[in-house]
Structure I
């Protein structure tokens, strides 16, 4: 496996890393104590990238396509909190809103169609690269440990819900709040479903849609 960090790897982190099998650890820096622990692990490669956490506005994303190369700008958009809109009768608490913003960061980096489920600022499971959104929801729930493990968690979708079936599945999983871009011609159906089940839903008015 691979672990990437956006801050220095210190001794407590190194001790936790040393307990599992990894092949690569990437970080801006490693403390002296962390290096003493990690360099003892056989076949573990440590990569120090000082600028790993800094944005690269001129960077490009490249994908191979038949007969050519697709070059596009990297999705470096940041969430504008002024654009967040609670569209349901139930408004998220301050704590839920912070959790929703965390989940939105996670789903940004998942391949679309993407769903992320989080709780306590921890990723429980993701549904990634599915051909429709409801499959991504079901996969995220499964990867979270099943319907009994997601009660009270939040769900983020990288693009809008085309149908209210995603809300129906979220309700079965005990999801407390949802964050998604909005913009579907059937938005109201998803809003009505959330109101029916007492789920708070927030629109970001932006999507990620990584491919």
Structure II
């Protein structure tokens, strides 16, 4: 079976590199190239692509969100996320979105090909170099906050004010401020929006909700 691949990346050199890799393989054909999600949508439909590679930061934005859109349109599409940086937060997002594979653009051609072949046969099974270590780091993060700090974080996410949080938790506002101060210190942030961004990227809110 020939894997029909579409490369989605705004950088021409990356797409040319994938074309060269595919040219040396009997089982992989570069069926199309795109620089945006909108462009990719039509190309995937026209070519009957079975796998795509996509830049994690496509267009300086959110390639993983774009990948999720494409998966919703093509449920069995294999999706390999190529990241310009080695970032646990991006890996976790690709994993949580049930994409097929994640690796950096600095990975050797053999690793990229292995990810493409994996995505073709098991599009809903996630793989990534160093996945076990990344999951260990994620589990360690889940113990970062105390139960009460986690409760404060969840209420902050819901847009609650400090007096409202104090009332909900049956503690004084001064106590809530102490929890917030500890949160900021542990997450190394200075305000609510930064705390929530870090919490989302590290999967901390998911662990709080599951508790």
Structure III
């Protein structure tokens, strides 16, 4: 599903964020990428969803070399990838359900299908009862669950989680890890980037 072949990413100044990185992630795997802050974890994920292109080497996702993809083709790639960020990135003026269904509306899903999918993913993350609440009324752990539900809404084959527990306490962090494990058990490939050693040890 994901292949990095001798990938280097060099910004304008300083040391490369990534140097000569090679690996392969098969469909259905749960992969943890670890390292201290500044080690290049976020850069690596940005290369996967084509926010960045490598300075050298090849990044291949689902058989497509991303550097050869035009910007007009990028949205189609990202529709197959769910992305969870450390800072949640929820829309404050939309309800929980509206945040989740936003991407489905952008994809022109019919209203009935959109409502059913939103209800289902909120049930998966245990927040169906908060569907009509505002994001700012939720705890940090609940907001991250909404972000995960949103990432799953369009039925992606791949979920990227970039420090998803960075703003959470240890108990909430383990809850999010458990949720990611459940998502993986349903058949989604999960790539988790974290520097949280407790989370890494729990992930096995």
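Read-outs: derived from the displayed coordinates by stated rules, not from any lab. Just so you know, these numbers come straight off a predicted model, no measurement behind them. Cβ atoms are built from the backbone, for glycine too; each structure is taken alone.
Numbers at a glance
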{"read-out": "Top of I, II, III by distance in nm of label points 7 Å out along Cα→Cβ at positions 53 and 189, largest first", "value": "I"}
{"read-out": "For Kirkwood radius over Cα pairs in Å, for residues 13-132 alone computed as 17.1, the structure of I, II, III it came from", "value": "III"}
{"read-out": "For 19.3, 57 (Rg and Dmax of the Cα atoms in Å, calculated) the corresponding structure among I, II, III", "value": "I"}
{"read-out": "Comparison of I, II, III - label where FRET efficiency 1/(1 + (r/R0)^6) of positions 21 and 117 (r between Cβ atoms, R0 = 30 Å, to 0.05) is highest", "value": "II"}
{"read-out": "Read-out helix-only ellipticity at 222 nm (-39500 (n - 2.57) for each DSSP H run of 4 or more, over all residues; to 500), computed value -17000, structure in I, II, III", "value": "II"}
